[in-house]
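Scrolling down, you'll hit the structures one after another.
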Structure P
Amino acid sequence: MTKLFANDVEAADALAASFKKMQAEIGKVIIGQNDVVRLVLTGIFCHGHSLLVGVPGLAKTLLVQTIASALDLDFKRIQFTPDLMPSDIVGAETLDKERNLKFVKGPIFSNIILADEINRTPPKTQAALLESMQEYTVTIGGVKHELPQPFFVLATQNPIEQEGTYPLPEAQLDRFMFNILLNYPGFAEEVAVVKATTSDRLPKAEKVVSADEIVAFQHLVRRVPVPDNVVEYAVSLSSKTRPQTPGAAPLANDFLEWGAGPRASQYLILGAKCNALFNGKYSPDIEDVQAIAKPVLRHRIVRNFKAEAEGISVDDIVDRLMA
């Protein structure tokens with residue numbers, strides 16, 4: 001790939017400008033949900049995947065479609081059901097007219113995948129998707145097939161209906177960079193949504209960046225310098241969540257069963273780097289770590305019975321650890 005920017009400073013300025021344009025284009029279609037859009041874009045530019053948790057009807061599919069349009073990327077939606085097989089996702093070998101085996105690619109071969117209600121399908125099918133997320137390849141008949149780059153999975157879960165579902169184990173949840181909560185819109189936002197979606201004129205997001213630019217920005221995020229005190233703060237924050245360990249906070253010993261692993265510290269720094277670039281800074285500070293701490297930590301922390309009985313949420317615990 002040819003070099004797109006003269007130096008990292010030029011690339012950083014280009015990313016900050018592109019982020020503002022992306023926000024404007026996505027805002028034409030998605031009213032409100034600015035924090036959700038920011039986190040999804042952060043995940044993409046950090047080469048990570050995100051879990052989106054929200055009740056039905058909050059425009060999760062439209063959100064991902066709109067982001068894919070603004071980023072000029074291919075988009076596929078997979079509806080996860082109890083009878084979905086791994087081959088329905090990754091593809092399978094079939095016989096052609098000449099009786100030769102031919103690999104037919106599944107919907108996983110796209111840039112952005114919306115895995116709708118991932119907890120509705122059995123673990124075997126979940127594992128097929130999660131392997132692709134980790135390795136960025138699909139192996140069929142002993143042959144490896146590379147997935148297109150950039151590649152990003154946004155998996156959704158419905159927090160209401162849990163009967164007949166297959167919750168993701170903590171080890172699989174750990175592969176997602178973010179756990180993003182999607183809440184109901186405010187009254188004024190919902191009025192604007194209803195007005196916009198019940199008219200005959202539906203807005204559309206225009207392309208802002210290309211696939212090559214996204215890959216270049218992903219590499220740029222990795223090269224952003226980070227002060228030692230910021231790295232130490234991120235590691236310390238993760239360590240505080242680990243009960244019965246030397247770095248544990250008293251709060252963790254009281255209310256947590258399990259804490260976040262080293263991958264949380266890595267994602268805290270990556271997310272902080274990207275957040276700093278979005279804000280026009282060339283290096284992150286502690287505030288950038290705090291800005292993305294909840295979506296990084298909330299699916300990596302397991303509360304104990306005492307916390308559940310007292311109604312203390314994971315977000316409450318993270319807030320108190322940062323305070």
Structure Q
Amino acid sequence: MLDRSEIKRLAAEAGFDLCGLAPCRPLEANAAWFRKWLARGYQSTLGYLERNVEKRFDPSRLFEGAQTAVVCAVSYKNPAGDGYPPHHRAKVASYASTADYHDTIRAMLRRLLDALCAGRPALRGRAFVDSAPLAEKQLAVEAGLGWIGRQSLLVTPRFGTYVLLGELLLTEPADSYDTPFGENRCGSCRACLDACPAAALVADRTVDTRRCISRHTVERDPDPAAALHGWIFGCDACQSCCPYNRRAPLHTNPTFDPLFDPVAMEPEEWLTMTPEAFDRRMGSTPLTRSGLERIRQNIRNACPTADDE
């Protein structure tokens with residue numbers, strides 16, 4: 001049987017700020033809500049969300065023998081998370097200024113899994129970082145880390161929404177589990193809904209990705225006519241306004257130190273950047289998902305007066 005306190009200690013040693021445990025069980029109510037969301041077409045071109053719904057909301061189907069979900073979170077808040085100056089024309093979501101979290105968190109989870117498996121030859125586990133259909137935000141609620149806010153993101157009491165998640169599914173039960181976070185602490189606050197420049201937050205915890213700036217700047221098949229409001233990769237508009245994020249501390253794990261300062265960069269710097277300079281400065285960041293040419297096109301869409309020099 002797994003020792004919950006030991007797992008949390010090892011998670012902290014691996015660099016995580018939060019860790020919670022939940023039993024692997026079907027999340028039927030969440031699956032029903034998600035199917036209604038899909039039926040309204042809110043997934044737009046994100047067709048991968050339509051696949052494996054049963055697995056997404058039942059961890060035991062995703063990894064054979066899974067009994068315990070270990071949900072880990074690490075703060076990544078940096079100065080860009082507090083927002084950009086008015087009329088800034090080349091805004092980048094703050095997570096994208098750091099090393100790609102997929103690689104970073106996967107390595108952290110691997111260290112945690114190796115430590116747990118040491119001396120436990122029968123234990124098996126699998127790490128997840130956006131690598132499979134897994135309802136990670138809801139699992140985080142089940143593991144007591146926070147609640148789902150109006151902007152549909154996990155909100156943690158201390159770190160707000162500026163956290164990145166990773167999960168381990170393990171084949172043994174724990175001696176105890178964390179209490180699910182049953183309280184929604186958003187109260188009457190509507191800051192995130194009011195702040196979304198694209199009106200993509202159509203209701204509480206409901207994002208219409210047909211309107212979402214993050215989709216139009218990062219994912220495939222963007223709408224070239226979509227207004228980007230100065231965002232060229234991702235969007236933090238519904239986060240930088242959140243009271244929990246306003247008072248959240250900056251990250252302390254040096255692995256998530258920014259590799260460049262997007263607040264100091266104007267469109268002209270991006271437009272005149274060579275591919276070699278982009279690879280040198282941003283080659284380990286999530287910006288490689290779009291690439292320099294896509295970012296330049298986003299700048300032209302977001303700032304019609306911006307021209308290559």
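What follows draws every value from the coordinates through simple rules; no lab data is involved. None of these values were measured; they are calculated from a predicted model. Cβ atoms are built from the backbone, for glycine too; each structure is taken alone.
Things worth noting here:
- The greatest value of volume of the Cα convex hull per residue in Å³ among structures P, Q is that of P.
- Of the structures P, Q, the one that -8500 was derived from, the read-out being helix-only ellipticity at 222 nm (-39500 (n - 2.57) for each DSSP H run of 4 or more, over all residues; to 500): Q
- Here distance in nm of label points 7 Å out along Cα→Cβ at positions 191 and 263 was derived from just one of the structures P, Q, and that gives 4.4; the source is P.
- Here FRET efficiency 1/(1 + (r/R0)^6) of positions 135 and 199 (r between Cβ atoms, R0 = 30 Å, to 0.05) was derived from just one of the structures P, Q, and that gives 0.10; the source is P.
- When distance in nm of label points 7 Å out along Cα→Cβ at positions 183 and 255 is calculated for each of P, Q, the greatest value falls to Q.
- Comparing relative contact order in percent (Cα under 8 Å, 6 or more apart) across structures P, Q, the highest figure comes from Q.
- Read-out mean count of other Cβ atoms within 10 Å over residues 31-38, computed value 18.5, structure in P, Q: P
- Given 14.4 for mean count of other Cβ atoms within 10 Å over residues 39-46, calculated: source structure among P, Q: Q
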